[in-house]
1. Out of 1, 2, which one gives 16.6 for mean count of other Cβ atoms within 10 Å over residues 12-19 as computed from the coordinates?
2. For mean count of other Cβ atoms within 10 Å over residues 100-107, which structure out of 1, 2 has the highest calculated value?
3. If distance in nm of label points 7 Å out along Cα→Cβ at positions 84 and 156 comes out at 2.8 when worked out from the coordinates, which of 1, 2 was used?
4. Relative contact order in percent (Cα under 8 Å, 6 or more apart) was computed and gave 23; which structure, 1, 2, did it come from?
5. Which structure, out of 1, 2, was Cα Rg over 2.2 N^0.38 Å calculated from, if the result is 1.00?
6. Using helix-only ellipticity at 222 nm (-39500 (n - 2.57) for each DSSP H run of 4 or more, over all residues; to 500) as the calculated read-out, with -13500 as its value, let me know the right label among 1, 2.
Structure 1
Amino acid sequence: MDWQIYYRSMKGEMIRTLKNLVQLESPTTDKKAVDLCSEAVVKEISSLGLKIKKIPQKETGDFYLIEFTPGTKPEDKPILLLGHTDTVWPVGTLEKMPFYIEGEKIYGPGALDMKAGLVSAIYALKAMVKLGLSPKRKIWFFLNSAEETGHEESHKKIAELARRSGLVLCLEPGLPGGTLKVERKGRLVVKLECFGKSAHASTPEKGVSAVEELIFQLQQIQKIKIKGLTLNIGLIGGGEKANVVPEQAWAVCDFRFWLKEDLARLKSYLRDLKPVAKPARVKVSVLSYTPPMEFNSASRALFEKARTMAREMGFDIFPGKSGGGSDASIAASVGLPALDGLGPEGEGIHARHEHLLLPSFIQKTALLTRLLLEL
């Protein structure tokens, strides 16, 4: 089967499905909106006779687990396929950022990240069922509704499924030039708080400035020496009035790193922070953590299988890195070989010019189908 020819013949249907999903705006924080988008994905699949389990959520959109198991051996561990319906775009974005096609580019909020990847999964499943093709393994398609912000319940569910799976494929967008994401940085978000002593600004020596303490501590953490470590001080605040020595100050810091062992070194450094002024206090609280996705030998072997398939279909793929995390990072953290970036390539993730490339949309859907059938 020439899957690229097959999906070129389905191009019109795939674009119509993508348009429908993009027009169902689905910001993570709007449960009603993201549920409607997830339900539309499930509706596309519901006629295929697959097992669909809804996992209700109160604070976020509901999760879904879709299972495809025909002709597979019980001892074969499943492929865990990961996708998310939520986007960073608020309802109403379509008024200024509509869905449209210009040449071989398809624009729209969430089109690239990652509704096109969802369409690829939908049509790969449809093709296998309609053509009577049986994958070698079970397929568990987990549909997340809270990937963009991260969510404890979705992380727990992904980790639970990963421990029972054989490998993970993730539908996040690819990188330019046919590059998959085989390495991702881990992320540690912390709140750094400093506490001082208030006093009148005319007698600052009677107080201890929490703002000055915070400035010193931020300068210290910028000196951390870990290869590849990046730091973004994204939020900051403190003090009450210009004529009052500030008693409290805080900052939220986003650290990114490549290796699990970097996390221990980073945490140790943060624990050892000491106030420069007395009786100031320093407190560090972890707000969120996403593990790094490392390119280990198992993931390397998985990538080489995918690359062989791509070359047989007339194109090439390459191993690449990303500074951002994804649900694949959660699955890979339990030791699962992982491939990410199986959605189409494009540009403008989380930006006004977000778009995907139509030729890549066809290629990646074809590759995904072979991976699901043959791995």
Structure 2
Amino acid sequence: MKKVKVLIDIYYFKAAVSGIRSYISELKESSDDHGSEQIQYIFSHDIEKLSYNKTYLNSSNRLIRWIFQLKYLVYKQVILPIKLLIIKPDYLICPDYISPIISFKTKKITVLHDSLFWDYPKNYSLIWRKYFIKLINLGIGKNTQIITTSKYSRNNLIRVIKSTNNIKYVYQTYNFLKTNDINLNTPKKYILHIGSFEKRKDLITLVKAFNKIQDKELKLILPGAQVLNGNDKIIKEIKKNILKNNLTEKIILPGFISKEEARAYYKNASIYVFPSRDEGFGIPILEALSFSIPTICSDISVFKEIGGDSVQYFKVGDPNSLAENIELLLDSKELRNKLIKKGKKRLEEFSRKNFIKGFEEIILNEKK
């Protein structure tokens, strides 16, 4: 039987941070480890080589960012279609919102991770947002299958996307198994959150809640890209709050970290906190559960969809509610163990195998 040829475009890995970077990496690993024998996977680039080139990775230089966007545009709309002509794949998977306008006979699977570009216009510059949404819409043709990350995101995209295309969701995965252990000088007892410093992440609520905790030994570690596309408002607000409340010795801000460093921080954390006001999925929930870390999330719909009863929830945006839940977990070994046990069971739904099979069900069912 002739194999179905699938090209996965991973060019955006050059500049991707946080969730999309993990998504691309896991899509590569999942297809390598659990891909169907009926499918031949081809990758647009060598992901290892892209990992070494950090020129465009969350650069604070506006010129460099625009240079990448220009190269990205040329690649997506000129170079990638030429690749399609040469490789002649049956399917093209674009895990980064944007698909080429021209794909010839190749069917497209475009991953739209969430509806944040539509729902939070103030979080993005006006020109860039309009340009990006225009590119998204131009890439969605009749031969495009839209994939997203959760039921919550699917419902939001149906609301904002002016498209008759059927939108399906495929739960993504997590994995740290192929990273090397490194030693970091971490505190003995600390709360952890890993993620970029975006307004919707609501890290200021976590900082305010931490200030209410009386445990003198407890620290708070907030790794992640602190300046996004030149926007440094959130990190400035957090640093101002730290100084105001004399928390300089209590709150650690490591900045952008590698996957190996993330593993080391997860490994020794006492509690993981995810205070976001909105997300498309929430992969750190799975990462924290995989390290048997008791986890607290804001009570938004998508977190309840992903976390189920394996995490503790607080009222979104409420530092008092969050502080109460932190103290509850610190004081109750029974509750900690209960969440850890449920977390191990919950993770089974989000395996690498299920992740790639979600794509393959779409591909192979269409070929029948």
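Any read-out appearing in this document is the output of simple, stated calculations on the displayed coordinates, not a laboratory observation. Please read all numbers here as calculations on a predicted model, not as lab measurements. Cβ atoms are built from the backbone, for glycine too; each structure is taken alone.
1. This figure was derived from 1.
2. 2
3. Of the structures listed, the value fits 2.
4. Label of the source structure: 1.
5. The read-out comes from structure 2.
6. 2
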